[in-house]
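All of the numbers you see were taken from the coordinates with simple rules; none came from a lab. What you are looking at is a predicted structure, and each value in this text was computed from that prediction instead of being measured. Cβ atoms are built from the backbone, for glycine too; each structure is taken alone.
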Structure I
Amino acid sequence: MVTRTISEETLKAAFIEALNEMVGNSSDYLSRLAENLEVALNMANPMSAETLSARMAELQQELINRTEQRENYDDITEEILRLRELQEQKGMDDAAQKEHTKHIKELQKFIRSHSSEITEFDETLVKHLVERVTVFGDYLVFRLKSGVEVVVEK
């Protein structure tokens, strides 16, 4: 793997150019962000938290019934364990989904609030918006936390 280096000033200038690209083509970027937002909202686990809880309650009652009747309940315990894992995953999915949605909405707000060209570098803005920057031979790719990528030529 080749490691490329870039001066801090070049990187700052490229970031400002990336922001101006988004502001200058706001309708395109806002459209892409709206699509990203729709995908983020639909990524959730298909089984809702309420459905999982209701199913867990049913299985726990079934487990009690089988225990009282001295019947085998291995299948019930396996299903309960599987649903517990789904509940944990659902919690993680919800948190990731909320964070991603927050980043998309922040970028939408930023784009809508800037109608003129950005001329000054803002480090706080970089930390807030940028997930990573990939440096190629003659261009950079800014991957934003919202999922949007902006390509800037060097």
Structure II
Amino acid sequence: MRGEIRAARRRLAETVTGAVVLLAALAFLAWAYARVDLTGGDGYRVVALFDRVDGLEVGADVRLSGIRVGEVVAMRLDPVTYRAEVELAIDPEVKLPLDTSAAVLSTGLLGGKYVALSPGAEEELLAEGDRILLTQPAINVEELLARFVFGGIEGEGR
């Protein structure tokens, strides 16, 4: 009889432990879901034209003064100019001048990439479907390191 009681207590303890783990997992999922932006890029869409976008991915942040104001929603290659067309969804509350510029930057030395916007001085604002023509391409860190290690810096008087 004692063995049956011990087995029953062990099953009860295992059941309670399993329930606690399951509740913790559900709480974590609810917490994560509440913090993830699943809107799919709401806002007005503009296209930035870059010479290269190494490492930039769909879903990457679009930032203004370091604050997230949108996301990259699509990327494609222009078959005529061979430039990268990066479609950005910008928060509708953020009004950008027509001469805004964009750059592909890294979050750190080995971090991900994002698009940084710098507003210009135009009074006319970007609207749905407009293009950002003033852009700075992504810096290829591997290429810079290879130049530094193996080739020096171009433009040096040797």
- Message: Quick check on the output: 3.5 is mean projected area of the Cα convex hull in nm², for residues 57-104 alone, derived from one of I, II. Which one produced it?
- Response: I
- Note on the structure: Value -8500, calculated as helix-only ellipticity at 222 nm (-39500 (n - 2.57) for each DSSP H run of 4 or more, over all residues; to 500) from one of I, II, is from structure II
- Entry that produces 25.2, 93 once Rg and Dmax of the Cα atoms in Å is calculated, selected from I, II: II
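Output the label of whichever structure in I, II has the greatest value of mean count of other Cβ atoms within 10 Å over residues 113-120. Don't jump to the answer; show the numbers that get you there.
Working: I: 10.0; II: 19.0.
Checked I, II; max of mean count of other Cβ atoms within 10 Å over residues 113-120 sits with II.
Matching task: 1.00 is the computed value of FRET efficiency 1/(1 + (r/R0)^6) of positions 97 and 145 (r between Cβ atoms, R0 = 25 Å, to 0.05). Pick the structure from I, II.
Details: I: 1.00; II: 0.10.
Structure of origin is I.
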- At a computed 36 (relative contact order in percent (Cα under 8 Å, 6 or more apart)), which of I, II: I
